[in-house]
1. A value of -0.80, -1.21 was derived for log10 I(q)/I(0) by the Debye sum over Cα atoms at q = 0.17, 0.23 Å⁻¹, for residues 100-203 alone; which structure in 1, 2 was it taken from?
2. Quick check on the output: -11500 is helix-only ellipticity at 222 nm (-39500 (n - 2.57) for each DSSP H run of 4 or more, over all residues; to 500), derived from one of 1, 2. Which one produced it?
3. Of the structures 1, 2, report the one carrying the highest value of distance in nm of label points 7 Å out along Cα→Cβ at positions 196 and 212.
Structure 1
Amino acid sequence: MLAAVGGNNSALAAKRATAIIPIVFTSSADPVLVGLVASLSHPGGNVTGVSWFDAELGPKQLRLLSELVPNVMVVLSMVNPQSPEVAAQRETAQQAAQALGWQLHVLTASSVSEIDSAFAEAKRHGANALMVSSDPFLHSRRAQIVALTAQHGIATISGGREWVTAGGLISYGNSIRDAYRRAGLQTGRLLRGVKPTDLPIDRSTRLELAMRRPKRLGSRYPDKLLVVADEVIE
C-alpha cells in the first residue's frame, strides 16, 4: 500500500496517521522546515516526495504584474493563514512591494466565505493589483477568486497556469504538471522497492509564464512579455 497526497497539511495529516505506509507528497513548502522529513537527501521516515518554489517567486511575480498594470499604488497579497509557508509569503511580498514603491495589504482566507470577506476588504483599500500565494486551498478556489477580481477590477497574478485558463490575467510559477510527473516517478521507485527513507526529495524547477491578452482593467501588453511567455490565451 502507498499513499499520495498534495499539499503540506494533507501530507502532515497522513504522516500523523501512519509511520508504516509510504507517503509521496507534492508541496511548495520546505519539507524539512514544516516537519515532513528530516533532510532533503535522507528523508528518514516513511515520507518522500516533490517540492517546488513558492514564496521566493513573489518579487518576480510583482515585477511582472507591474509590467501589465499601470499606476499601481496599492497591491494586495492573498494568503492562507493555515499554510506553513504564510510567514515567508508575507515577508517576501512585503519586501517586493517596498522595492516597487507600492503599499501592500495582506488578505487572509482559509474558507469560501473568508474569500468573499477578503474582497470586501480589498475594495476599501482601493487596490487594483493582487498576488495570490501558492496554496492548495486557494488554488482549488481559483474560479471564485478570478470571478471576484473581475467584479472588482483587480488584476491578479498567481503561481500556476491554471489560474489563467480559469480567466486570470497572468501567472508565473512552477509547472504543476511537472511536479506531478516527478511525484509519479517517485511513486514508481517506491513500488520497485526503494525505501522512502532512502529516496531524496525531488525538486521541480520548471517555471512557466502564462498570460491572458488583457482587454480590461486598463492593462497594456508589452511585447517583451509576449516573447518570453510560455502560453498566451486570447
Structure 2
Amino acid sequence: MLLVALLAGVPALAAHSAPAGASASTQHWTYIEHRIESGYFQQDAVGLAGVAATLATEGGAEWQNYYAALAAYRLALLARGDERRAWPYTQQCIDRLDRVLVVDTSSAEALALQSACLALQSHLDPWRSPLAAPLSRARGEKALKLAPDNPRVLLLAALATGERPRFFGGDSQQAYELLLQSVSAFERARAPVPGQPGWGAAEAFTYLAQDYLTRGQALAARNVLERALLVAPDFTQAKRLMAQIIAG
C-alpha cells in the first residue's frame, strides 16, 4: 500500500481547482512531468534542455509555465557546480513562475518552486542574496500557509531553507525537520488529482538519506534510499549514495 501511495503522488497544484482546460490535457502534462523527472534522474542535461525548449515554444498556459519552470530548476540543479551555466536557469525558473503567479497569486506549488529557485540563486551568488533570499523566504512562507500538508511544498521549503544564507533565514536543522515532514506527507499521499503535479517522492527520500549520512546514520539512510529507488529506479543520485553506503 505504501508503494502505491508513493507512486500516486499527491493532490493539488494549489489548494483549489486546476487551471481551466487541465482535464483535456491531463495525459500531456503527465507525460511532460515524466520526461522532466526522467531527465533529472538520469542527469541527462541535453534531454532535459530539449524538454525545456519544447515548453518555450508552446502556448502560454499556466501549466506550461509551471513545467517550464520545473525543467529550468532541474537544469540549474544539474549545473549548480558552474554558476555561469546554472544562473540563467534559475532566472528562467523565476520568470516563468512570475507568469503563473500573475494568473493565480495563491498557487502554493508555484510559490514554493519559485522560493527554491530564488534560494538557489542566493547560494550561487552570495552578493545577490540581499535581493533573492528575502523574497525566497517570503514566497516559501506563503506557500506553507496555503498548503501546509503538500509534500512538494514541504520538500521545496526544506531545500530553500537549506540553500539560503543563515542571515536570511537559512537553517540546516529547520531544513531537516521540513524534509522529515515532507517524507511523512509523501507516505500519507492519496491518489493524485488528474493533470496536477505528482513529482517529488524520490527526491525527498534521497535528500533525507543525504541528511542521515551527514548525521552518521547509515542504516536509516539505506532504508530511505531503498524507498527512493522503488519510486525511481533510474535515479542516479540515489544509486550513487546507495553504492557509497554499501562500500562502507
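Only the coordinates and a few stated rules stand behind these numbers; no lab work does. Computed from a predicted structure; not experimentally measured. Cβ atoms are built from the backbone, for glycine too; each structure is taken alone.
1. Matching structure: 1.
2. Numbers: 1: -11500; 2: -23500.
Structure of origin is 1.
3. Values: 1: 3.8; 2: 3.0.
Max of distance in nm of label points 7 Å out along Cα→Cβ at positions 196 and 212: 1.
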